[in-house]
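Nothing in this text is a laboratory measurement; each read-out follows from the coordinates by a stated rule. Since we're looking at a predicted model, the values are computed, not measured. Cβ atoms are built from the backbone, for glycine too; each structure is taken alone.
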Structure P
């Protein structure tokens, strides 16, 4: 299997073994053992470049020609950790202009946007410079090509968190969600930013309205429902604290919407309301909401989320146990070990469904 990266070399390319300025270097052949199980058919150029790279690595040569050699080696395999590491050692030894290296790695990233090593190299150079001024622009450029590029998002989060670049990020995320409300990466980024800025009651209230408005656009969108649920679970909040949420979800249900994410949210909401009434001895009838839990769990198991049939049956049964415990009060025989076993069973059922 020849390396397709050979195409990046121009027609006038000369093998290292034919270059006079490299005549003092003795190339080191790759040793795959006597009888390799899977012999890789490297291209002639690949063998030539890496034979000479192994030679300079062995002698620890740090020179301009060695730096240029790493360029060719990375054209052929941009994922080679050893080449990147040695390139950094050369750059440091030669005291090279790090901004030139940023320009170089930006070009490499554009050609290899899903390569971990190229992003790692970029991070190291930014750390050496202590200058993140180009990172948001670079990641935005890459995300314009693929809005869900994990490596670009990871690098962006690192830059924002390390250098406190939070100020305009919500506006950028809003732009992405306006283009694609199903962009789970953008929803995740929004939660990441808000969590680091502080999820106050006022912030959660504002973001609930934001999520509700997005759900109105696309009602069967797991990302926006997960975001809404994440907001409510982010602190000591209860759904009952936000009547707008209750009204919105119940209106959706009453209008005939049966999106599984809506139904799952309603299950959580009615479980919370039932247990809260029992625990506070309020005058409401908890069984009104308990019946809704059983009814919706049954709908999910048999009609709207049948792939997780066992999970919803388990949730229904688990709720029944929790309800009986709430009736009795806090003095019961339940132990942390029992709770751990319950959580383990829930995770198992979720795993089987997925």
Structure Q
């Protein structure tokens, strides 16, 4: 969706009060001083309505996506390097969901060896475990991400046979074993893999974490997607949840749908999660900003799910954790907006 159209719809749907004249004046003046003509204060208005805090340093998502990211992230490396099939090679030393079969440009693979479709069907049929199937190139908002089991050679997805399921996805997809996630993360919502969205920024000195947000799915949903109504919660630097969670349309929660109180909840091995994100970012310096989706397996070990570069969003971070760039705001805006 066009981000300016999106923000107009968002402020309308949540009936966002207008900013005061003084607040609007400050926002316009702040960006003018940075060399950029702000087109609307609706993003500031949206964030303030959701979290109750006005700040001139909020980064409008249209500026982040259309102006900042193209200058910091090499678009020519996308989408090849974010193909979910390729991540097993890029990040082979990091914990990832177990592959059942892969389809890359129409070719079937098992354990990095090319196989026939018939062989792929047999491998899927042999596995007596819950599995997940998803497209591997720019899925977007959890589209076509399905969990399934097998019964009498029929899948639980509309009772499709395995061969019909594979035909439905055509090519460029993956089937993985469903992650048996951490008991602490599972209690947030049992039907979805609840992940941490970690945004990192690579500089000459090192990789820095800009923001971490926990994403919690809705009851019976298999994804934790914010756009589908999931709850987002800010995570502090010590791995503890903040007290309040939010939805895209302004609902506020102090506990999950399952009754888990957010305040004081702590992420196991959070330092390992951050270490994983930083070490992975070093492998793909073509992208200075990366949003990592990282879960926790049943042993509370971080497990890498996917990463976002070209089409990542700043919204969930700023709702929960405030202005996106923190101490690097002046540095990043100077580099991104100086020619505008």
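Things to note:
- The maximum of FRET efficiency 1/(1 + (r/R0)^6) of positions 9 and 97 (r between Cβ atoms, R0 = 41 Å, to 0.05) over structures P, Q, that is, the highest value, falls on P.
- Which entry (P, Q) yields the derived value 2.9 for distance in nm of label points 7 Å out along Cα→Cβ at positions 49 and 217: Q
- Calculating relative contact order in percent (Cα under 8 Å, 6 or more apart) for structures P, Q picks out Q as the one with the greatest value.
- helix-only ellipticity at 222 nm (-39500 (n - 2.57) for each DSSP H run of 4 or more, over all residues; to 500) from the coordinates reads -21500; which among P, Q: P
- When mean count of other Cβ atoms within 10 Å over residues 25-32 is calculated for each of P, Q, the greatest value falls to Q.
- When FRET efficiency 1/(1 + (r/R0)^6) of positions 137 and 297 (r between Cβ atoms, R0 = 30 Å, to 0.05) is computed for each of P, Q, the one that comes out at 0.05 is P.
- For mean count of other Cβ atoms within 10 Å over residues 33-40 computed as 14.1, the structure of P, Q it came from: Q
- When Kirkwood radius over Cα pairs in Å, for residues 57-208 alone is calculated for each of structures P, Q, structure Q comes out greatest.
- Source structure (of P, Q) for Rg and Dmax of the Cα atoms in Å, computed value 20.8, 67: Q
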